[in-house]
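> These are the structures in question, set out in turn.
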Structure I
Amino acid sequence: MSVEQTQQVIRRYFEVMGAEGDFSESYVDAVTWVMVDTGIEVRGRSTVRDYVIALHSQMSDGHTRSIVVSDGAAYVEGDCLDSQQRSAPRISYCVAFDLTDDRITAMRCYGNFGAMTGRIEPADP
């Protein structure tokens, strides 16, 4: 994938997500999401979409600092608050996206999300 194609897929992904649409249309069927700090891994379009929505429901005051795109990969860096522990320090994170043929194939989330992920019940893969 070219840098331009990767940028288009990522832009569309966040546009659909921001409009509360079905952003899983950007995923391949066997997409994976990994929470690196906890080792949680979810697979499949709807399961990953539902997990991302559940994770976002635990986040507040989120800020995207940068989005970096290369050929077949993208990286989003930001920070947020745990919606149930607002006095806790902000959580810095980075999400790494792998893309092939105009679709997202894998995502890895780096950050200290342990308290949040403990409140999310992932669907069975």
Structure II
Amino acid sequence: MRLLFVCVGNTCRSQIAEAIARNLGHDAQSAGTEPGESVAGEAIEVLREIGIGASGLYPKSVDAIDSDGFDSIISMGCGVFCPILPIDDDWGLEDPIGMGAAFYRETRDKILARVSKLE
């Protein structure tokens, strides 16, 4: 399945989703409406905790994404409005920035459960 995960900063949730989806065998990308400078260290750490590497992850702009060919474009839940992207689903996940490791783990586990259900 070809998936695109979208949020504002593209530093936490959407990066976690991209890495998990790839690990599960999907062709996945992520992007943000206002991409940050780098992937959050906490996001990288919670991925490592479950044996998923962060190689190749970096913040990208939705403006650089061609939306054609994705099976599903998913907003992580930050009220993203992307006039150039047809959002198929909004997962309603709170942004973990500044929330601590436990909240990152909870977010990771919610994303893992949802990506695991995609077919």
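> For which of I, II does Rg/Rh (Cα atoms, Kirkwood Rh), calculated from the coordinates, equal 0.92?
Computed on structure II.
> So distance in nm of label points 7 Å out along Cα→Cβ at positions 3 and 107, computed for just one structure, reads 2.4; which one of I, II is that?
Considering all the candidates, the number was obtained from I.
> Moving on to the next point. Can you spot which of I, II the value 14.6 was calculated from, given it is mean count of other Cβ atoms within 10 Å over residues 59-66?
II
Values in this text are rule-based calculations from the coordinates and carry no lab data. These numbers come from a predicted model, not from an experiment. Cβ atoms are built from the backbone, for glycine too; each structure is taken alone.
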